[in-house]
Structure I
Amino acid sequence: MKLLLVLSEYGEATKGGIGAFYRNIIPTLEKAGCQIDVCITDLSHNAPSLTQPLNNVIPISPRLFDEALFQLKHLAPTPELRKMLACAFAAWETCDRGQGYDVVETTDWGLLYVPWVIQDVGPPVVVQFHGSNGQVSFHDPFEGNELEDLVTRTLEMALLGRADELQSGGRQNAREWSHLLCRPVHHIRPACTSKDVSIAPIPLNLEPDTFGLVVGRIQSWKGPEVLCQASALLADRAPKIVWVGRDHPFRRLDRSLSEHLRENYSSVWGKSIKPIGELSSSEAASLQAAARFVVVPSTWDTFNLTAAEAMGLGKVVICSDGAGAADLIEDGENGFRFPANDASALASLVNTVNHMSVAEREAIGQRARRTIRHELAADRICAQRFDRYTHLRATGRPARGSHPWLSSFFAAGAPGLPFSFLDKLPLKQLIRYTGRRAGRRLSTFR
């Protein structure tokens, strides 16, 4: 079985969920008989840090990226979409359009599936759902991105259904996509190995077992506002909670979410809830091992692997049912669940867990660890994935025929200036907007 993975990130140095997802399963897939190549589309990923013995890692060709970017010049009004598609087509060309592979697997994030599914020939294609660009923009919209977001979601709806197989690690996410696309989405959980982690020196002079922890980006749908509201409800009873993860913009690209939280939740953000920035995977795991409990306050999440990682470390996890990982938790037995966006329920659980005895928390943590060892065992998950690959290789790719509308969308743009569509807009509005934008730019240099 020769498998090509086309990913936005991979390697020990990466901190994102996609990188962790594949780090956890690739070694076991190899043992099961898969020969795996990994094509990385991140142009900054010149020398990925790999400790696994495997991989033929294939970076995309910068020349092919530049060529694809030029070909898609008619998408200049949607610059991020244009760049993502250029990366996808560069990967497709870099990997010789999949020749010699039994199966190609890629992700919904980054629209990396696009060139593979618009073709009528080539190996079967699996799209792994990790949280698509359309989903993320729906849950976390930005001012000025309305056109790009609309076009992206339209492309997702038009193209994802052409993949040979769709998979999702989160049951709720699988149901959502199955409803949107009117076709089956296979639910296969991610692998996650429970392990013992030594407690390294802890930042902020925190003592082990004296604080709660969140590991995730400071991003709207990761639930920082819900946690702030819960902490405010607890007031003086609120325990110290450390938030590990990089900051993200909020509603506008020039405004950070952390800034918004400081302004609107000044009594808790930076006080009872302490953001400390991004850490390496090993540093974050060490902090998880030292925490009294772990909170996953996401209002929406396809899965949230950090919840499973914390359970695998024997931690008590308080998880929103907006995160797919909540499916692993039997409330009160191996962790706790609360309704997404319900700050009052979250506050009650944080207070309850914070005042549990060590013995009570250890009992729940041990049951959590057993859940991960059984449900997310790499051998178990690998067997499910390998069965799907074997099925796809045996059945091959059914002929679908080309789609002239889709083909023309990705073909070389018509001659002319990429912003010629502006000719159709009132000149007075353009002048006013240009003046306001120039004024904002000048103010940053004062």
Structure II
Amino acid sequence: MQHPFVWNGLIGVAAAAALALAPLAGALAEKAGKEKQKFIINPSAAKVFGQVRTYLEEERYAEAEAALAKVRSRRQSSYERAQTDRLSGYASYGKGENAAAIDALSQALAVEDGLPAADRADVLFQVAQIQAVERRWNDVIATLQSWFQTVERPNSVGYYLLALSHYQLEDFDAALLPAKKAVEIAKVPQAAWLQLLLAIDLTLKDYAAAALVLDELLALHPSVGKDYWLQLSALYGVMEDDERALAVLEIAHRSGLLTEDRDLRRLLQLTLARGIPHRAARIFETELAARHVREDAEALELLSISWILAREASRGEEPLARAAEVAAKGDLYVRLAQLHLLQEEWRDAAAALRNALAKGGLGDPATAQLLLGIAYYHEQRFQDARISFAHAQESPVTREQAETWLEHIERESHGNGLAPDAPS
């Protein structure tokens, strides 16, 4: 139980404190009353201001300015003068006269004791917004600095405008913190907020931070556009995270966002790189059929490679044959021949190699001749094989192998009595 003496002592201290604070409370109340008196508009001026606001809402700017001119000609309090300048600024802004609007609103701010703190903050913010429209970035920064000192809780728009101004002036380090703050304090960050922070992170080459921002942007605004999905995939690629790079592209593809040739090729290449060739082949077949991918030599070759890596070599033959046919040079015919050779399809291999040599432009014609000789040998076309191996002997790359095959044919010819070539 509280000791009576202590309790009574506390009461006494409280009473003494109340008596001591009484004059202060009275002074504060008096000051508040005087402050309130400063911001009272006489009834006739209030009526005109009300009419001006109606004119502004109805976009009757000439009538608004005429009414304000009449009020300005009378004797005005500081508050009335500041309100007149403020409304004049709104009229100029409505007419698209941004410079005049900034001047009028700045005059309202310059009136001593003209605006309450809340109104002053509003006007400062409005000036900063118009300055941003005019791309007066240094002025925006200066105005916002005054605004930040006026408001207790700056909003995310203010931080965004500050970050944007620094970004436009290419002061990216100064832009970073307000851009982060704009995103941080917003309940749901606007796409523009996140896009600005992303641009800053990319400029500063902070790719890990940029990827996190893109993740948030796509989670909150998934319809923002396919370019952001592609950018996120590319970022993961830069960070050598191919698994996530592919996952992002797959989501975009399932969402119907990937319909362009280059994007689908990127999806196929990543799918192959991740060791999922069967999926790559299925996707590419579908997109080729839908004509979202051009049926050129590169696309058909990639489709062929997908089926071969999926251990369905027979399904890779047809697209590779089409690729070889439309290619400018004969190298793809050589690759097709190698596929036939692996499956011991000697006649088809020989035909492909003849096409390769006929089309020309081969990176290694001697190897094509060597392979043609091997195909002819297995077809028992020994004379044709000798001719091809002789051509292969002319290159130091294939000379040794060609000589070995020629020696082999000669041994068999003498030892086993090889029959002459069958008619071709």
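Descriptive notes on the structure:
- When FRET efficiency 1/(1 + (r/R0)^6) of positions 208 and 376 (r between Cβ atoms, R0 = 41 Å, to 0.05) is computed for each of I, II, the largest belongs to: I
- With FRET efficiency 1/(1 + (r/R0)^6) of positions 152 and 408 (r between Cβ atoms, R0 = 30 Å, to 0.05) derived as 0.00, matching label from I, II: II
- Value 1.4, calculated as distance in nm of label points 7 Å out along Cα→Cβ at positions 176 and 296, assigned to which of I, II: I
- When Rg/Rh (Cα atoms, Kirkwood Rh) is computed across structures I, II, the figure 1.37 traces back to II.
- If helix-only ellipticity at 222 nm (-39500 (n - 2.57) for each DSSP H run of 4 or more, over all residues; to 500) is computed and equals -13000, the structure in I, II: I
- Taking distance in nm of label points 7 Å out along Cα→Cβ at positions 248 and 264 as the criterion, the top-ranked structure out of I, II is II, with the highest value.
- Which of I, II leads on relative contact order in percent (Cα under 8 Å, 6 or more apart), largest value: I
The numbers here are math on the coordinates, done by the rules we state, and not lab data. As the structure is a prediction and not an experimental result, all values here were calculated from the model. Cβ atoms are built from the backbone, for glycine too; each structure is taken alone.
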